[in-house]
Each structure stands twice: as C-alpha cells, then as structure tokens.
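Only the coordinates and a few stated rules stand behind these numbers; no lab work does. Everything numeric here is computed off the predicted structure, so don't read it as measured data. Cβ atoms are built from the backbone, for glycine too; each structure is taken alone.
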Structure 1
Amino acid sequence: MDELAIERAEELLDNPIWSALTTDHAGLAVSGAHTENQARRYPEEIGPLSGMPAETEAGWEALAELAGPGSASGGGVVVLFFRDAPRIPAGWTVVRSGKLVQMVAERPTAVEITAPAGLTLRKLTAGDVQAMVELAELTEPGPFRLRTLELGTFFGILDGDRPLAMAGKRMHVPGFVEVSAVCTHPEARGRGYARLLMSCVMEEIVAAGKTPFLHALKSNAGAIRVYEDLGFRVRRELEFAALARSRE
C-alpha cells in the first residue's frame, strides 16, 4: 500500500467507532429504522460503543433513541469518541469523560510467545465468557459484556479455568484491527502477561495483513510505555465520553 493509500486508510481512525460500524462491523450495527446514517451503536450485549458521522442535532436525536429513555439511575449509557471536545446538548448526563491517545503499530516489536510456567496460554472461548466478564469488572479495561467475544479472537493466561489476564480484538476497520480488553488480575500484575497476550493478538492481526491499533487513557503513562515498547506510536488524541440520557 502506497503512502497516500495508507494516509486515506488512517483517516478512518479519526472517527473509529463510526468507521467500524459502517464498514467491517456494519453487520453488528444497531440503528433506528430511518436514522442509520445519523447514529449507530453496537448491540447492548456487546458493549456501549456508539458513533455519529458528525455532531448534529439529528445525530444526537438518533443517538438518544439508541441509548433508551432516561431513568432514576440515568438511563442507558453510550460511549463515544470525539476528535475534539464534544458539544453535548441538553438531555444528557456525562457519566465519565477524558482524553485518549490513539496508537498504531506499523512495525510491531517481536516478542517470544511462551506460556508462563505452570499456566496455560490459549484462545478463549464461549465457555470462558463469564470468567472474562468478571475479570473485566474487577480490572476495568473498558466495557466488556457477554457478547464482546464476538468481536474477534481473545487470548488468555489461565490458572486452571481461571483467567489471570486477557487481551483481544474489538473494533475492525479496513486495514486496521483494535487491540482491546487488555487486563491482568491484581494478583498477577508485574509479570509481563499483558505484553505477552497483546503480542498474540498483534501477531494474528499482522498475519491477516492488517495493522494493530489501540486506545489508552492519556493519563496512563505506564501502559503507554508498554505499548511503545511493543511498537505502537501515538497517532492522535481523542476525547471520550460515557453518556446517559438524563431523567425526564
């Protein structure tokens, strides 16, 4: 792929959730009957990631339909990534927000992939989902739900049937696949498991002729250093916001 083609492909990453839901993951996208060009989201059982092509009144109205009605607890939550600070209209409550760095790895660092002594390194399956959800709830790597496994391959390091760490694929856009859900149980941190599992995921992505990318909180300097060691570079910054419909 020449430099111009790469640059055009990378433009999809400027609005990654929308790009995924209108290309490689279009078959998973949920939208209103007549608003599929205004807002889309992943099924709630997969996660709250949602997107709009641009911040417009019509887009926010379509997104409100996808989020569901407000309630005493704030209603359904959607998560969006923005190129710039969002202009959130009335009727929404910000549950969480912050700055992200988006990183890509055109030339991943080679890592020897060997299972740690006494543990198992393998692809995770539907039989592991409940334990995966529990690990994600404990470590909070980002939204992970009962159907998130449908987004792509996940690898784990397990002690018996108990996953101590995992990493997998989330958003897919032409030419790029996101590495996500990278997390390690507090009992197993500091052993390099995240680096090992990310390398498994990245190796699969590269073998398919695609480029790994990921998102990290800008404030998470430790994680960003690990990602840089694996060959990732910061491409750009994004804003994220987890939003709920305000109680009506």
Structure 2
Amino acid sequence: MDCPPVNALRVADWFAVADQVSALGRDPEVRVVILRAEGRGFNAGVDIKEMQETEGFDALIGANRGCYAAFAAVYDCLVPVVAAVHGFCVGGGVGLAGNADIVVASDDAYFGLPEVDRGALGAATHLSRLVPQHRMRAMVYTSATVTAAELHAYGSVLSVVPRDGLVEEARRVAGSIASKSPTVIRAAKESLNGIDPWDVKKSYRFEQGFTFELNLSGVADEHRDAFVAKRDTDTSR
C-alpha cells in the first residue's frame, strides 16, 4: 500500500487490495503473501475526506464494501498472509492485520480503533484477534492504542524489530513458510480457517450495520465533519 500522505485508502484502493491479494492466492506459483506499506505508517483506515466530499451515501457504502472485501481477501487468501506493520495501524489497518495469518511489526508500530471518535463502528472483530476481550472493549470505548511490544507479549505479533529491518524480517518468516510443501501449506490454511471459533466475515458485517444506523441518525456525519475541519466534535448526543 502506498497512498500518501498517511495510507488512508479510498474506495477504489480497498478493492484494489482485495483484488491483488486474491489474485496472488490463486497463483499456483505463490506460496506466501507479504502485505506491507510505504510511507509514514501501515494504514490509517478509510479516507474520510472522500466520504465528506461525495454527495449521498455512495462513498460510505463503497468504503464499507471495500473494507469488507479487503479484509475477507486477506482471510480467505489461499496461502498464508504475513502482515508487516510499521508506524500506525488504525481503523481499517487493524482489519487487515487482524485477519492476517502472521503479524510482524517494527518497534514504532501501534494499533488502534478510533472509530468511536469518527462516529462509526467496525473492526472490533479483528482487534479481538490481537488483544484479549476486555482490552478490546476498553480500546473501542476510549480509542486507546496498543504498541507492537504489548501485542508481542500477548503472542499476536510474532516478532518486533527495528523499522529498517521490518521487510527483512517479513521475508525471513515468509521464506520459512515458502520452504514447505505448497500443497500442505494451502491445506493447512484452509483447515485453520475451518476451525476458527467465529466467522470473522459475518461478525464484521454485523458491526457494519451499526455504522449505517449511526449515519442515519446524523451523528456519524457530524463526527466526520469535525474530523475534516479539525474541530471538536459535538458529544451531546
């Protein structure tokens, strides 16, 4: 991903990620996929400015569907996906990393869901794959973040390395996977998805329904306008 200045993806970008990851998984020559980013951070979520500059709900619906497609593509990819996370990984970034098979991170990486501050919900499904339940709830309610080192202690981040060594570390992990039988690895990916304790796609879609309700109430639009205008949000309702 390389969408300056902060890797906040527009609707088309989310679908592009989904298409690319899915295509790589279908390629019989591919044994593992590394998902990484250029720039200041891994991912800043959806491009809120695109939503506020678009008449009607097309951009909102597109972002919801695009995020769903991208997260699902990472999860359903026919080969393991290694997420290499640096800097900020927030909002949609958590959806991508949370659905990856393995996460490696730089020592400056941090993760969080600012959705409540933006009048939205979503990706708690994926945050739940990175932190324990009560930590997840506290993070959703307060928009607090968690460091890569903390996630490493939980076991959800495999390794934490200096930023200039992140790509090398991702390739090391990917190389270990790629050295195995591709037939066995693809079977392993399918079997591990099959024993997951919950359906991440259905769970995320359920969360998105509340985002639509918040939009219909007008609260979400107020929060997004405040974000774009860099002013305080009206929290009276």
Structure 3
Amino acid sequence: MKSPLENRVALVTGASRGIGAAIAKALGEAGASVAINFLNRRSAAEAVAKHLDSNGARAILAQADVTQKGEVEAMAGQVAKELGSIDILVNNAGVTRPQPVEEITEDDWDELIDVNLKSAFLVTQAVLPAMRKQQWGRIINLSSVAAQLGGVVGPHYAASKAGVIGLSHGYAAMLAKEGITVNAIAPALVETGMVTSNPRARPDIIPVGRFGHVDETASAAVMLATNGYITGQTINVNGGWYMS
C-alpha cells in the first residue's frame, strides 16, 4: 500500500527534540523524506535522523538559525538540492521564557517574537515559490494554547503564539486557490523539557488530568499534511483546556 506522503519532502524546524522530533519521525513514517532543522543540538538531530533511517525514511540534517534570513535561504536551497522541492513545512522552532511579568525585558520580548514568530515568516517565504510553482503545499505552524488563554509562560510568549495564528490565517486566505493549505496546531502542556522545567505547568490544570504526549501532537501534523481541504484552522491538542 502506498504511504500517504510518499515522494513528498518535509522540512521541520526545531526538530532535534520534543514536538519537532516527534513530528519529523511521524512524517517520515508516513512516507515523507525529512529535513531535520536544528541550531545547536547536532547529536540530538542525528539521533532523529538515525531513527528515520532505521525505519526506511530518508532524512538529512539542516542546520540553520531560522531567525536569520540568509541562513534560512541557504537551508531551503540545501534541502531542495539534497531531497527535492519542499512540499511540507512545519514551523516548529520555538523558545519559552517563563518569567514574572515585571521581569520581562525588551530583549526577552524580541527573542520570543524572533524565534517563535519571525522565523515562521522567514521560512515560509523561502519555501513558498516552489510550492506555488507546483501548486501544492502544506504549511503547519506550531502555536499554543497560550494564544487563546494566556498560558503559563508570560505575555511575550502568548503574543508570539497568537501571532502565529494570525500569520496562518493570512497565508491561508492568500494561498487557498493555489493548492497550498496553511494551518496552526495549538498544543497545551505537552510533556517536553520546556514544559516540565516550568513550575507553573501542572497536569491538574488540564481537564483530562495529564500532560500531553508528543505523539498526540505529531498525529495532528500528519493529518494536516495529508488533507487538502482543511486550511486556515487552528487544531487544538490541549486535553480540553480551551474548547472551541
């Protein structure tokens, strides 16, 4: 039986660990070739690539700072050269900085906006020409329940993740007739290092009474990558914390 994403090429940013690594693995298991973007954690990215290779999926490493336009454009060129035109983009790269509101500085604000929001814009702009040329693409942006409820990190994080939803709406509206879908996923308290290191993140906040698993977010990404009729939506993977 043909895999649903056979002959498709996916780029996942921030894919060396956590949700990004789980999405990269799930897309590879669904048949895609996967470019694993990372910044500093090469050994972790290599482990993801090894997992994909052992499961019969083609994978490459794509090191880049996704807040820097030049590095993003070089990465997109590398992926196209080594794997082919990018069909699926998952903008997952992100950073949290749990802080009391009075301690948030302008530098903290700039960092979170750059990593969580600007990077999604830069990478999307870099891959769009090829998607538009082939009239097919799937863009999946990782937002957060913080965009909807404020969350447990701070207003700088909530604002960056709310921006991701607006960014997704804008691209979805402009690209709907070109075979390109754009959606957001908004997880809540998925059990990763970013969450478990935050003392304000407690499983009892979640109606289902537990943290989410990375695979539960990854399965939503695969669904969006294989569906051509869902666009402009925010898929909530949050254990019932925010109901839409």
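Values for this structure:
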quantity: Identity of the structure behind 214 (criterion: volume of the Cα convex hull per residue in Å³, for residues 51-130 alone, calculated), options 1, 2, 3; calculated: 1
quantity: Structure from which -13500 was derived, helix-only ellipticity at 222 nm (-39500 (n - 2.57) for each DSSP H run of 4 or more, over all residues; to 500), options 1, 2, 3; calculated: 3
quantity: For distance in nm of label points 7 Å out along Cα→Cβ at positions 139 and 203 computed as 1.3, the structure of 1, 2, 3 it came from; calculated: 2
quantity: Structures 1, 2, 3, by distance in nm of label points 7 Å out along Cα→Cβ at positions 11 and 187: label with the highest value; calculated: 1
quantity: Structures 1, 2, 3, by FRET efficiency 1/(1 + (r/R0)^6) of positions 83 and 163 (r between Cβ atoms, R0 = 30 Å, to 0.05): label with the highest value; calculated: 2
